[in-house]
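Down below are the structures I want you to see.
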Structure I
Amino acid sequence: MTFSPSWRSCIFSLCLLMAGSIRADSPPRLVVVISIDQCRADYLERFRPFFGPDGFNRLLGGGAVFTDCHQRHSVTKTAPGHAVMLSGVHANQHGVIANDWLDRDSFERVSCVGDKRVEIVGLPPSSAPRLPGIDDPYLGRSPRNLLVATVGDELKKAGAGRPKVIGISNKDRAAILMSGRQADAAYFMENGRMVTSTYYMPALPAWVAAWNAAGKADAFFGKVWDRVLPVADYAVQGPDDAPGEDGTTDQLGATLPKVINGGETKPGPKFYDAFETSPFSNEVLEDFVETAVTSENLGGRAGVTDLLCVSFSANDHIGHFYGPDSHEIMDNMVRMDRTLAGFFKFLDRGVGLKNCTIVLTADHGVAPMPETVRARMPGTSAGRVDTALLERTVEAALNRVFGPLQDGSAWTVRDDNWFLLYPAAMKEKQVAPAAAQAVVRDALLTLDFIAAAYTREQLEKGGLTDESGRAALLSFNRARSGDIFFQTKPYFFNKATGSTHGTPYDYDTHVPLIWYGAGVKPGVHSERVGVDDLAPTLAHLLGVPAPPLAAGRILF
């Protein structure tokens with residue numbers, strides 16, 4: 001076949017255009033996935049008038065903004081949410097059903113990232129008594145409980161190990177679960193120090209040791225946390241010291257300003273707890289992130305894409321104490337905006353933002369405090385659940401149907417929104433598990449604050465078609481979950497003060513999803529998407545296979 005000169009010219013021009021497109025779409029040198037723990041999507045609009053131009057507004061104005069992004073699973077907690085981000089699957093497959101859970105065989109509590117086969121690296125030796133179980137800061141950590149691959153794992157594989165994958169957070173579970181099983185490092189904060197484990201390395205790199213030696217967290221001992229804006233600006237949140245806030249824990253009080261010392265005279269465990277419940281912990285984490293980018297030369301190698309996963313945790317601690325309508329949350333978000341602005345400017349000076357792709361999202365949202373709901377929406381049912389009533393109701397029903405156990409012991413143990421049946425009780429009464437599960441479910445449904453309950457038998461069969469049931473199926477893992485799952489009605493939760501999360505309701509599931517930088521076309525997208533869409537979209541952008549089980553869709 002022959003072509004006329006005009007056709008040859010067209011084909012040549014098309015080839016040049018395609019080549020140009022390939023160059024323009026070449027993978028970024030650095031991908032930064034940022035999670036802001038407990039960041040509701042509405043925060044970005046509610047507080048937008050108070051943000052500067054270079055933080056959130058840089059992303060909102062110049063990125064691909066998905067305004068209706070949700071976590072799709074029911075147990076909207078930190079660990080399951082972070083595990084979804086880079087794996088593209090939910091707890092039914094990734095296995096991280098909660099921050100911690102009861103082992104079905106031993107009934108011992110399991111940390112989602114606890115691993116006795118490895119050791120912590122970076123904490124100085126201590127002669128103090130070790131804390132029990134998962135509360136022990138010296139407990140080893142690893143991603144072994146994460147059952148699936150992540151984008152970082154696929155990136156490492158596709159790049160023959162050359163790309164660096166690093167996770168950094170105040171929380172161990174966020175750093176570890178975002179970065180995946182093949183990560184080069186996951187750094188997290190313990191007692192004001194950034195530490196890791198022997199899963200990744202035998203000793204801290206010199207740059208981390210030097211950063212720890214500088215005492216960055218300790219420098220904030222006794223610092224006053226006060227509003228960064230005029231007091232009048234916080235009126236959008238309502239009054240300070242609202243009913244229901246936790247004003248006693250960590251000696252922080254219920255109002256701003258606060259002195260960050262934990263009631264101690266020098267830095268110690270109580271101070272570090274108070275420090276984590278302040279915006280200063282985000283500032284210190286960002287300082288460490290900058291040091292990591294420089295010291296590890298992230299984004300500094302031509303032809304290599306590095307992946308940095310960062311999760312800022314202060315928002316979660318603050319939200320648990322004071323709720324989403326507090327002055328503290330607003331102030332933290334405004335400060336977070338400034339922290340991000342500084343980080344983006346740092347990236348631009350070094351790697352160059354044109355060489356970066358930035359993704360911002362969150363693991364979950366948070367419920368409004370019941371006291372606030374009742375005050376602002378008179379007639380709306382809202383309340384704090386009496387967990388003892390839950391347990392009494394379940395035990396009474398089992399005793400009524402099957403008779404009390406010989407030694408008067410309990411039939412069940414409650415683990416957050418799950419009940420587990422003791423095998424010894426089933427054996428003593430020769431009761432089929434399915435029958436006992438049904439009794440517990442039916443008993444729970446008699447309580448006026450319970451919206452739904454499902455037995456293990458129902459969850460194993462699948463096929464639940466109601467919205468709550470579909471979300472519960474995504475949180476159910478056959479090997480790790482309990483026997484009966486229950487869901488409270490909206491605006492009801494089992495926390496005595498402050499607020500919490502962990503439901504499939506919009507206030508817990510609706511989170512930001514913003515893409516910015518290399519490979520991203522700016523625009524606002526209103527279609528409903530999921531956090532599980534992040535992983536396949538990022539893999540597509542990088543030109544690597546998506547994690548094998550990822551079921552989300554490619555967004556662009």
Structure II
Amino acid sequence: MKNPIILAVDDDPQVIRAVSRDLRKRYRDEYRIVATDSAREALESLQEMKNQGLEVALFVSDQRMPEMLGVDFLEKAKKLYPKAKRVLLTAYSDTDAAIQAINEVQLDYYLMKPWDPPEEKMYPVLDDHLEEWQSQYIPEFSGIRVIGYQFSPKSHRLKDFLAGNLFPYRWYDVETAEQARELMTSNKLEEKNLPVIFFEDGSFIENPDIPEVASRLGLNPRASADMYDVIIIGAGPAGLAAAVYGASEGLKTLLVERRAPGGQAGTSSRIENYLGFPKGLSGSDLARRAITQATRLGTEVLTPSEVIEIKLKDQYKIVVLKDGSELTTKSIVITTGVDYRKLDTAGVDNFTGAGIYYGAATTEANACKDQDVYVVGGGNSAGQAAMYLSQFARRVFILIRREDLTSTMSAYLIDQINGTENIEVMPHSEVIEAHGSDRLECLTIKTGDQSWKVGAAALFVFIGARPYTDWMNGLSRQDEKGFLLTGRDLALDKEFKKNWKLQREPFLLETSTPGIFAAGDVRSGAMNRVASTVG
């Protein structure tokens with residue numbers, strides 16, 4: 001955490017040197033001392049400090065300056081930092097102006113020049129005011145900050161991207177957060193250009209697109225080479241494991257991810273059945289550890305970057321990216337995983353990202369505080385989301401079409417849900433319509449033959465598993481649901497022999513295209529558990 005700032009302004013070079021010297025002598029261990037001889041430069045610096053999330057504890061300003069009077073400077077500075085203490089340096093002849101400023105700009109004190117010795121005339125006064133300021137001081141977050149509307153799909157996508165790529169950030173709802181209004185006013189920002197992302201250096205982008213944000217954050221959207229031993233497509237648990245194994249064997253390995261590392265597992269609030277973590281760990285923590293391990297071993301990670309096609313050329317494979325670039329490799333491992341199926345219900349599309357979310361429980365949980373939320377789905381991801389949301393929401397309702405959770409959810413998770421007072425499982429239930437204006441407000445729920453309308457702050461959808469294989473355009477054989485057939489399962493496919501021309505049988509995880517492998521949830525017959533995908 002960076003120290004709060006004491007800002008001193010005086011146009012007289014000798015005076016500003018003396019002020020700076022005395023302030024540093026007393027306060028340099030706890031405060032950052034900034035001194036300038038220009039009031040206008042000081043105001044410009046204050047705007048940059050505000051954008052960077054830095055705190056100012058105290059202003060010390062001379063009264064008579066050529067660019068503006070000290071009281072005018074303090075009045076402008078107050079708009080940026082209303083809680084900072086304000087002290088005016090005055091000559092004897094300016095005493096009346098200083099007294100008047102106490103009322104006009106809520107001046108905290110005026111200090112007569114000269115103030116020697118500071119131990120008697122300066123420090124006792126400033127100590128009192130700084131102590132008072134510290135008693136009310138709550139450190140401001142100085143990293144990435146995002147301002148937007150809580151129920152804006154654009155804001156949701158931006159938050160989801162930052163969280164998925166493990167970038168800490170502070171969210172400010174423009175309708176409720178005082179800091180949001182302060183930053184918008186001081187930077188002359190308009191609501192029509194929200195969301196706005198502020199970076200640690202104080203710069204910002206209005207209404208940004210994800211590639212632009214990724215570039216500013218230093219993510220790598222372009223490969224460093226044209227040729228690799230193995231390219232892994234998809235950075236879920238299976239892809240991350242493949243990257244670790246490939247790089248550890250000395251293979252030149254590239255991992256390509258279109259969204260964020262971790263896949264569906266990366267959004268999980270708590271994974272408790274993963275070997276070696278008796279207290280469990282979050283999906284984001286697992287992804288962070290795996291990315292660190294893979295890159296340490298030599299894996300190159302490309303994100304956000306999307307593969308749109310694979311072309312075959314002799315014994316090589318050409319991976320075509322969405323930006324038009326092409327990469328050559330000897331082998332490919334497809335670990336693109338699955339997407340949650342869309343909830344095909346009236347009104348749902350109108351509120352996607354504005355109260356209705358697919359698998360994104362963690363980024364929106366704070367907005368559900370003391371309200372009722374609904375979770376659709378009976379798998380582990382739905383159960384983990386419900387447990388996490390129960391820490392914020394008044395009540396969490398899990399809607400399932402089955403009689404109970406026993407056939408779709410791990411026993412340990414069912415026990416936790418049954419032991420949580422504010423979670424209720426609703427069997428034989430489904431959402432038949434979503435209602436609202438610019439955000440989700442109500443749901444129509446059907447249980448058996450009865451239906452009724454309920455208020456809902458949010459709906460989280462965890463249904464089905466649609467393999468992300470459409471982009472392959474039938475290159476490798478798939479089962480009837482779109483999952484990739486591999487190894488021995490290919491022998492049951494009638495069309496397999498027409499395409500497989502090698503003398504050998506496919507390897508265990510090899511698809512019907514030699515040299516292209518599949519692992520994790522995208523593979524036909526795979527068990528949908530994190531521990532199995534990394535094996």
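Couple of notes before you dig in:
- With helix-only ellipticity at 222 nm (-39500 (n - 2.57) for each DSSP H run of 4 or more, over all residues; to 500) derived as -8000, matching label from I, II: II
- With distance in nm of label points 7 Å out along Cα→Cβ at positions 287 and 423 derived as 5.1, matching label from I, II: I
- Value 19.9, calculated as mean count of other Cβ atoms within 10 Å over residues 71-78, assigned to which of I, II: II
- If mean count of other Cβ atoms within 10 Å over residues 79-86 is computed and equals 30.5, the structure in I, II: I
- Distance in nm of label points 7 Å out along Cα→Cβ at positions 255 and 271 from the coordinates reads 1.2; which among I, II: II
- Which entry (I, II) yields the derived value 29.6, 101 for Rg and Dmax of the Cα atoms in Å: II
- Taking relative contact order in percent (Cα under 8 Å, 6 or more apart) as the criterion, the top structure among I, II is I, with the largest value.
Throughout, read-outs are computed from the coordinates displayed, never taken from laboratory work. Predicted model only: the values in this text are computed from it and were never measured. Cβ atoms are built from the backbone, for glycine too; each structure is taken alone.
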